[in-house]
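What follows is a group of structures, each given as structure tokens.
Every number in this text was worked out from the coordinates using simple rules, so none of it is lab data. If you're wondering where the values come from, they're calculated on a predicted model, not measured in any experiment.
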Structure 1
Amino acid sequence: MKLNITKQSGIYTLTSEQVLPLTLDQAWDFFTVPTNLDKITPEEMNFKITNNPPPKTYRGQIITYKIGLLPGINANWITEITQLEDRKFFVDEQRFGPYAMWHHEHHFEDIGEGKVIMRDIVNYKLPLGFIGDLFGGAIIKNKVKSIFEGRFHILEKTFAI
């Protein structure tokens, strides 16, 4: 797994890459089922989809969640699938929630031999500008990193890598 978080002009960018022992079709079919997000989010996030999304992701889809930000602090989160190109990528963007901005790209690339590279690019900005960065920047950066590290291990176990 490759994972990196950088910050420029107040925007944090996480990049993550993981090779999965799946065909492109299998990966696409798994990751475009909204309820599978529950399965790959670490338990400590107390993550729960609160609406009843259709079984397949589509452009314009709204998904609502409850998430645990910090121990004892939960938030509502609403995202929209703003872009989707079949078997290549999709993008979810926060419409309402804990971030000032959240833009998450999910990319899939067939590398042959029944394997796919899944790449995530997440751009996010904390609320309250400089004050949000000062008081929460390192904490949230570590939290986002731990979510993706946890997801990596869940996927390893799920697909027996």
Structure 2
Amino acid sequence: MNNDELTYKDSDGSLVVIMQAVHKLLRSYRQLESDSTEAAGVLIGERRGRHIVICDMSEPGKGDIRNRFGVNRKGLHHQAKVDLVFERSDGAQQYLGEWHTHPENLPSPSSIDENSWRLNLANHKPMILLIVGREGLWIAKQNGNVISPLTMME
């Protein structure tokens, strides 16, 4: 992983772009040490037709419950960040999905992750799911109850 913006595509050719500043911030939460705890937040950005651009994110903070192999995003600051960015952008930027870390090089979702997303992210629009590993990212789009991993564009 480098610090440039990242572009992913799904099977229908829709794109998901992670802006450079967000990518850099996500990397800062990698669980590189043996005592690093999982981190989590929400993804914020724009829907541009069928494409999605992730421009911002919330970070871990007060109220979140974090341990080595789990995280519970409980802090009220996550919703406050979404509300602030929505207001400042005159509604152009909005909540797009969830991110969290895993203490593995190339992350993949656990059954707990998948069940939580299906239960809590029921939405009529596609949502983005992202897991930050020590060396790479796992990213997918959720449409209803269907979770489809995305492919990085070279």
Structure 3
Amino acid sequence: MHQDTELDRIDVQILRELAADGRLSWRDLAQRVGLSLTPTTRRVKRLEDEGFIRGYLAQLDEARLAGSMSVFVSVTLDKQSEKAIERFETEIALAPEVMSCFLMTGDSDYNLRVVVKDLEAYHQFLRRSLTRIPGVAHIKSSFALKAVLMRNAPPL
């Protein structure tokens, strides 16, 4: 991505429209942003080439496919060596229940969002995956009561 690239009003509108509906036809996109087809496709190609658009996804129904229980898990490692961090990150990536994993500052080393069907499925995830990763010293789980807000794009 080019650090010096400026996004104008039309670029931002293109990004908003595609974030809301990635299957939008080029013709519909052009109409919504007020350009003809060729300049619109050129702009989208530039936004892709410069890394503003990394790809196109289908938004899947998490609850129907994996379960409606979101668990936020704070993980502390027994040491923060490069090897321990690499091992944890490699192992946690193998667990399909983990929807996101962030290396943190503060009291814990990692924060995960885990999606499971129910409490028993979470217990199995702990036993089968998380507690078997070498170097995990402490696990703290918080259960989400409901999703209040989930965005699929940053502020534009």
(request) Supply the structure label, taken from 1, 2, 3, corresponding to semi-axes √(5λ) of the Cα gyration tensor in Å, for residues 64-111 alone with the calculated value 27, 14, 7. (result) 2
(request) Using helix-only ellipticity at 222 nm (-39500 (n - 2.57) for each DSSP H run of 4 or more, over all residues; to 500) as the calculated read-out, with -11000 as its value, let me know the right label among 1, 2, 3. (result) 3
